[in-house]
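Take a look at the structures listed below.
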Structure I
Amino acid sequence: MGLRSPINETVAVAAAGEFAPVEVGPLSVWPPVVLAPMAGVTNAPFRSLCRNFGAGLYVSEMITARGLVDGHLKTSHLSHFGPDESPRSIQLYGTESTSVHRAVEMLVSEDRVDHIDLNFGAAIPLKPRLLADIVAAAVGAAGSVPVTLKFRVGTDDAHHTFLETGRIAQDLGAAAVALHGRTVHQLYSGQADWRHIAALKEAVTGIPVLGNGDIWEPWDALRMMRSTGCDGVVVGRGCLGRPWLFGDLATVFGGRPEDGGAEPGLPPTLGEVSEAMVRHAKLLVAWAGPHGIKDFRKHTAWYLKGYATGPAARRDLQLITSVDDLSQVLAGLDASLTLDPESLRIPRSHRGGPRRVVLPEGWLDNPDDPTPPPAEAEILVSGG
């Protein structure tokens, strides 16, 4: 029997037929689980690793529409998928309709994607007409390729925009919406408020609504769906250093919608974690070249969180320059170490917030103004 934190002690596995696949346009997603786009993380190697543990929809890290249209080399690299990836899902960010339309048109005409997600994590929803222009441009260019939206509750507690954003998305032909139950001001602090996900589900009834925020254990997904009525979950930080979370999610939901779920096994031993780390590092180096091992260093602390390896090993892992270095350090650790149950809900990666929300000058003066922000202000209005 697997480990559970106290908050999930009484959560039952999915009953047969309790949940249904998420229908995102022509895509049928089962289990109803989506990998959240995370910058610098959800590249092709990480998506491949997660997919090997369990099914679902695996979205690329966010790329900018303007960067794609302008042919930026890094953006172009991030927009490509592995030969075995299906469906191919990409997240776009843009602050004006023209570049978004051109980027979507490019991706669709070249048959590079099966699903496009639009990131509206920050200030754009404060301008409903601008938001509508961007959504309409994407949907219009996408044809039969489904377009979805991911957004937050609002910029802060004084400016909740999620209900109107959801309605606009539905009215303009989006295939689904996903809500992170925090404001931009909160960033990753505090707890995600799942009540907002429930409110969005009540307001948006014609397309699937997915919930995002604080899915650390497979049981959290079941609790979220049962308490909010949402159609699926989006998993972000909970899978960092824990790609097998997708396998546990598949287990508790059941192999098929008509099946009942089952209890996941115990978390992997450190030896099993080490095997996943080496596999991940090899994929990353094959994709990014020799410098990929430097990018992998940030993952090492996430993988070892909750395992009593000691500070020396963690320090050594920050100095690795090759997969062989990684294997050598891991070989010196006790492969039988097990996960500390107290670490099940310890955040990995982003923990910042609250943070002051900086908007372009005059941004709140006229919500009906469809004028995009100046190019130099785009960095202030992005975020997920």
Structure II
Amino acid sequence: MTLTTLKELGSRLHTRKGWLGLLGVSVLFGVLVPVLNLALPADSPLHIPDYVVTVMGKFACYAMVAVAMDLIWGFTGILSLGHGVFFALGGYAMGMHLMLEIQGEGVYRSNLPDFMVFLDWKELPWFWHGFDNFGFAVLMSMVVPGVLAYVFGYFAFRSRIRGVYFSIITQALTFALMLLFFRNDTGFGGNNGLTDFKRIYGWSLLEPTTKLVLYVLSVVALVLVYLACRYVVTSKAGRVLRAIRDAEGKVMFSGYNPLHYKLFAWTLSAVICGFAGALYVPQVGIINPSEMEPANSIEMAIWVALGGRGTLFGAAAGAAIVNGAKSVLTGAFPEIWLYFLGALFVVVTLVIPEGVVGLYGRLAKKRSAAA
């Protein structure tokens, strides 16, 4: 099944019945989950524990990253192996705010973060100023990844770097920034990163209600990101992006400049990842350079490949499937998880290159033919 067929499948799933299905899924995860968590007693078989709510909130953030990845890979043909950087930068922006929220409450009772006191820093670095404001931190969680993506993408796309060469460069960027953030003198906590968060916007992060609110916000953000990306890919700009994916040379011959369209999709994707990272950090309670590991960015590409490129909803489903399997296998069989992930990528590539969504379309077509 080709990407064109996948696109047609996506259109069918977004008929009136498809939109109702999307609404139903949104209500299920955005309304029913909180109700089952709050309204039912802990001994009820339908009760959803607090830790499950946190895990589902993480999955919603991962799904946003997958949708952002699909925007540039599935619809623009740009395979990035460095999106973990944008996700981590958004997380660091929020982590810096959460560290400043607890000024005077750390181990050393200092207005500086504990790791700065330990390293004998005398004052807050200039790039930390302003992050005591929640709105500024949220804004920077999108601006910093967006600016980095714009600058990097401008020079890369202007030089007409594409294909595997672009993927390798993005992975090199990820590795370089990971090594930079591992250094203690950069002012981001070094190997340990930023942790020991206590409050967000005045609300205790230990309270189940706060975790539930963060989960609901993550689900709402995922729906809004999905709708925004769907609007982009169904617009005139989206048609140009698909044309660039399929035949960039013909697009240039037709009078369009691929640089502007690719740069737009690339920067928007980075901004979404940064915002997802900002929602992710308060729920997991830590951000460190391990989020920038190249393996994490490769795993993001696997989410999209498994779910189905060029569908958006398939990418989100792929993120949920892979991370759900990861949560189960790392607990039951931690030593085989990486082998499973590698085998999954091989199976998807050889057996269902169109992903889970494409497999669903193939089975639906067979049922229709049999009927």
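Values computed for the structure shown
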| read-out | value |
| --- | --- |
| For 83 (volume of the Cα convex hull per residue in Å³, for residues 83-162 alone, calculated) the corresponding structure among I, II | I |
| When mean count of other Cβ atoms within 10 Å over residues 155-162 is computed for each of I, II, the largest belongs to | I |
| helix-only ellipticity at 222 nm (-39500 (n - 2.57) for each DSSP H run of 4 or more, over all residues; to 500) derived as -23500 - corresponding label from I, II | II |
| Highest-scoring label, criterion being FRET efficiency 1/(1 + (r/R0)^6) of positions 219 and 267 (r between Cβ atoms, R0 = 30 Å, to 0.05), among I, II | I |
| Answer label among I, II for the case where Rg/Rh (Cα atoms, Kirkwood Rh), calculated from the coordinates, equals 0.96 | I |
| Comparison of I, II by relative contact order in percent (Cα under 8 Å, 6 or more apart) - largest value held by | II |
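Read-outs throughout are calculated quantities, based only on the coordinates presented, and are distinct from any laboratory measurement. As the structure is a computational prediction, the values presented were derived from the model and not from experiment. Cβ atoms are built from the backbone, for glycine too; each structure is taken alone.
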